[in-house]
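No value in this document is a laboratory result; all are computed from the given coordinates. The shown structure was predicted, so the numbers you read here are calculated from the model rather than taken from an experiment. Cβ atoms are built from the backbone, for glycine too; each structure is taken alone.
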Structure P
Amino acid sequence: MTSINHEFETRFKLWLDELDKFINNNITSTEPVFNQAQSRLINAGGKRIRSLLFLISSQADRNREELSNRLIEIAAAIEILHMATLVHDDIADQARLRRGEPSALDEFGSEPALFIGDYFLSKAYHLFFKNLSAESLKFLSSKLPEICAGQMSEFKNRYNYDITVRDYLKQVRRKTGLLFGVASYTGAIEAGFSKASSVHYYRYGLALGMAFQIQDDLLDILGDTETMGKPPLQDIRQGIYTLPVILLLEDNELKVRFIRLIESESYLKILELLENNQYLNQARKIEEQYFKRAAAELDYFVDDPAGDDLEFILNCQNNRRE
């Protein structure tokens, strides 16, 4: 475990323990497969960033010894919603590993995995409707269709050699950024902040989520199975072209070379092509722009108890290596 990960887990240990305890003890079913899948995903790790953004924004950090059940249940719903998207993602991608463990698809098959994802969705919705205010529910329900559209966009753009940077960023905003933003916004609303004030939490979360996804896409290219919990270059192998590749495809000569390498499955040569032409560095610069956008929102949290934790989350993600 890196020092950053250790500091992260130490700082939020109470919240993470309460969150996992609630999910393990209360998200249960008479169908054993659902319980097995839930246990596998929760125990496989993950930082619970989206849930933590909600808890931080809800001002739960004013007294970390007294987290209300309602806040924990909403945070759990956010994590379970995220779990549902992971299961459905793995079906679409035919991914065999998730967080270093066999995916629901690999362990149970495509049809059961589909039902597992739907089960997680139903559990998340139940907790949302039970605990969220009318404003938070309205905001959440307005964004969920966009999140689904982001997933569909990624699927439709597979092996699309003409995908643009604009297409990609819109896709990332919907697929990942929105849930980060929703978690932050609803936390602020549940804390009693006005819509105008809560928008700054939303913008922070949205920008952080986009930086997170661009970073994740870079790690898919540069990481390894041990640190990432999945094989390297998995996106490229599946025809999912992320920011460095899209930047490369803007050069017609390199585009022709890239297509030939894809057809011959010469993935290591593709990596060399990306590195030699500075496209990985260009993607990092765009990633950094989104981290800076999130950091700019921190100016609104100077007198806010959440400010220090939001800055800490931002710095941890900026230095993420897995």
Structure Q
Amino acid sequence: MSAPPASHESKGMPVLVQEDKVTEAYGALKAPKLVQQIKQEENQKLRLNALRVLCEELRNPFSAGETVRAGVCPILTTLATKPENKVTREAASKALCALAVDSNGRASMTENKSAVEVLSALSDASPIVRSNIYDALVNYSANENGLKAALESNAVEVCIENLGHKDSLVKHHAAATLGFLCFADSAKVTAIQNQAVEMLSELLADHFWKVRASAASALMSIMQTDAGKKSFVSCEGAVGKLVKLLKDKEDLVKINALKAIACAAVHPEARREMKESSDCLPVIHQIVDGGDPFMSKHASLAKDAVLWEP
């Protein structure tokens, strides 16, 4: 005879939710809960995990807008600059960089004066934080309002100051960001007045190729004006250092050098010096005939600029 069916069955203990695991809410509560998990201070692992989740969420414009409205921007600004925990600063600065890509994020950064608040992080002990903050400023400056706010926050002066930093990556990011900011005419004026052209000219001979590439690119931006060209030509040995980059092993360095040469050659003195250099036109001709269409295009433009006659 079989046993009667059981009226109930016993269950095992439910699996405990890990305290440092990000648990999502649904609907309108999703973004506020995520932001709260970032804001709380008791569980650092939970905060780091929430910051990683935020970076993924910021790829979605709708989610980015929701997190901005939940107040994430001032929290990220603080976490990217204040905590003693380096890992927290690195994660928060990465999220801030992602936030600056979104239009709502940039508007919130302007409202919260984030461009001013994060400038101190450009000298952070962590190269990851510095890199993230430089990228955040570039993303933030992608529209007119962001660029204006960055310039009003003395971002140009801070970048120039860091051109002399002992860390090569700091110099690279400072020059790259300065070059981007200098698409604004007012930034060019500030850069020239604060001896940026002289400092960038010296960096053309830096041992780190990314510094050389960024310096050439920044000089190209500044030399869009006559004052920029005049300032460059007045730097002793600057034209020679720029021409020397045509033989650089790194393609990006050569391309940026070609662009800068095309700008500088508009100045008669620079053009004369380039024509007289055995390392300029002969090397440019080699690049034109080298078979790389992209490189050849920029080499042709540089050649025409150097050979131009009034």
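Of the structures labelled P, Q, which one yields -19500 when helix-only ellipticity at 222 nm (-39500 (n - 2.57) for each DSSP H run of 4 or more, over all residues; to 500) is computed from its coordinates? Could you put the intermediate results ahead of the total?
Working: P: -23500; Q: -19500.
Checking each candidate, the match is Q.
If you rank structures P, Q by distance in nm of label points 7 Å out along Cα→Cβ at positions 90 and 130, which sits at the top with the largest value? Don't jump to the answer; show the numbers that get you there.
Values: P: 2.5; Q: 1.5.
Top value of distance in nm of label points 7 Å out along Cα→Cβ at positions 90 and 130 goes to structure P.
Quick check on the output: 109 is volume of the Cα convex hull per residue in Å³, for residues 42-153 alone, derived from one of P, Q. Which one produced it? Let's see the in-between values first.
Numbers: P: 109; Q: 85.
Answer for the origin of the read-out: P.
For relative contact order in percent (Cα under 8 Å, 6 or more apart), find whichever of P, Q sits highest and give me its label.
Numbers: P: 18; Q: 9.
Checked P, Q; max of relative contact order in percent (Cα under 8 Å, 6 or more apart) sits with P.
With FRET efficiency 1/(1 + (r/R0)^6) of positions 106 and 178 (r between Cβ atoms, R0 = 30 Å, to 0.05) coming out at 0.95, pick the structure among P, Q it was computed from. Present the calculation step by step, with values, prior to reporting the outcome.
Working: P: 0.60; Q: 0.95.
Of the options listed, only Q reproduces it.
If semi-axes √(5λ) of the Cα gyration tensor in Å is computed to be 51, 21, 16, which of P, Q is the source? Spell out each step's value before the answer.
On the way: P: 32, 24, 18; Q: 51, 21, 16.
Traced to structure Q.
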